[in-house]
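The data blocks that follow each hold one structure.
Read-outs throughout are calculated quantities, based only on the coordinates presented, and are distinct from any laboratory measurement. In this text the structure is predicted, and so the values were computed from the model without any measurement. Cβ atoms are built from the backbone, for glycine too; each structure is taken alone.
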Structure 1
Amino acid sequence: MSAYYMNELLITLMERRDAHPDLFAHYGAALDALAVGEEPELVLRRFEVLLLGEVGYGLIVDADVVSQQPLAADGLYDYVLDRGPVPVDAVDAGDLVFSGADLVAIGCGEFESARQLRDAKRLLRPLLNAALGGKTLRTREVLVSMMR
């Protein structure tokens with residue numbers, strides 16, 4: 001199902017005859033990782049990060065968009081989908097608030113804990129939805145129906 005999901009993302013987000021050799025190399029590597037039994041969630045999150053970057057929706061994780069200063073590892077940032085990370089106080093925490101360290105890790109596809117992997121999914125899902133422009137992935141529908 002993971003390979004089907006990656007394939008559907010590619011078909012939906014890419015234009016025909018649109019050359020992205022690096023992306024397809026990453027796609028092949030992701031398929032190989034799945035074939036040897038690597039954790040699917042890990043493979044998918046890494047692939048999503050790379051795909052978003054290739055289609056122009058890449059994560060901004062080098063600086064906050066207000067001060068243009070590098071993200072502080074222990075700072076908190078609200079990731080505004082059409083802007084990037086905005087510094088916040090813990091009191092202002094919303095759905096897409098992450099530490100600077102976690103944003104950098106997600107942007108690099110380095111998930112050292114189950115929490116970072118969950119945070120990556122929490123951040124990447126709305127970014128993918130924006131890139132999809134309201135299109136629904138059949139893979140998600142199938143997974144939801146299988147969970148019932």
Structure 2
Amino acid sequence: MVNPTIALAALLLGAEPPADAVRKDKEKLTGTWTVVSAEVNGMQVPAEALKDFQFIFTAEKMTRKKDGKVQSEAGYRIDPTKSPKWMDGLGPPGDKQPYVPTLYEIDGDTLKLCFRTDYKDKNRKVVENPVRPTKLDGGAGTNQVLLVLKREKP
């Protein structure tokens with residue numbers, strides 16, 4: 001006989017985040033966001049390097065643009081029940097394999113994204129089981145990137 005407590009714990013640990021919470025946060029994410037600052041392992045990225053650097057979110061995909069040109073397009077999934085909230089960049093839209101474990105925070109028209117710099121190896125290939133940051137921090141010694149983005153007004 002299965003212990004009900006163990007069965008419930010297994011169910012909860014493997015459960016998807018509530019669809020309503022995901023939908024609400026995806027609605028908040030939907031739109032065009034311009035990167036206004038970036039910190040990489042304690043170093044501020046110069047403003048000129050961030051000029052015209054945008055992320056466009058829909059409910060199904062995120063597109064990264066620089067100077068109006070698409071640099072990448074990928075699916076993503078979120079878990080707004082985690083603290084801090086989780087976002088996983090996926091491969092091309094429709095792909096289910098995560099490759100950029102990210103933290104995110106939305107506060108009105110400000111979005112913060114944080115990921116580790118070591119999700120790719122020296123050959124620029126995605127590492128197996130990349131590590132997710134534990135806090136939104138791009139400071140020295142973190143081996144992380146912290147992007148701050150502002151929502152573009154329609």
Of structures 1, 2, which gives 16.7, 64 when Rg and Dmax of the Cα atoms in Å is computed from the coordinates?
2
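Of the structures labelled 1, 2, one was used to calculate helix-only ellipticity at 222 nm (-39500 (n - 2.57) for each DSSP H run of 4 or more, over all residues; to 500), giving -17000. Name it.
Structure 1 accounts for this read-out.
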Matching task: 1.0 is the computed value of distance in nm of label points 7 Å out along Cα→Cβ at positions 87 and 119. Pick the structure from 1, 2.
2
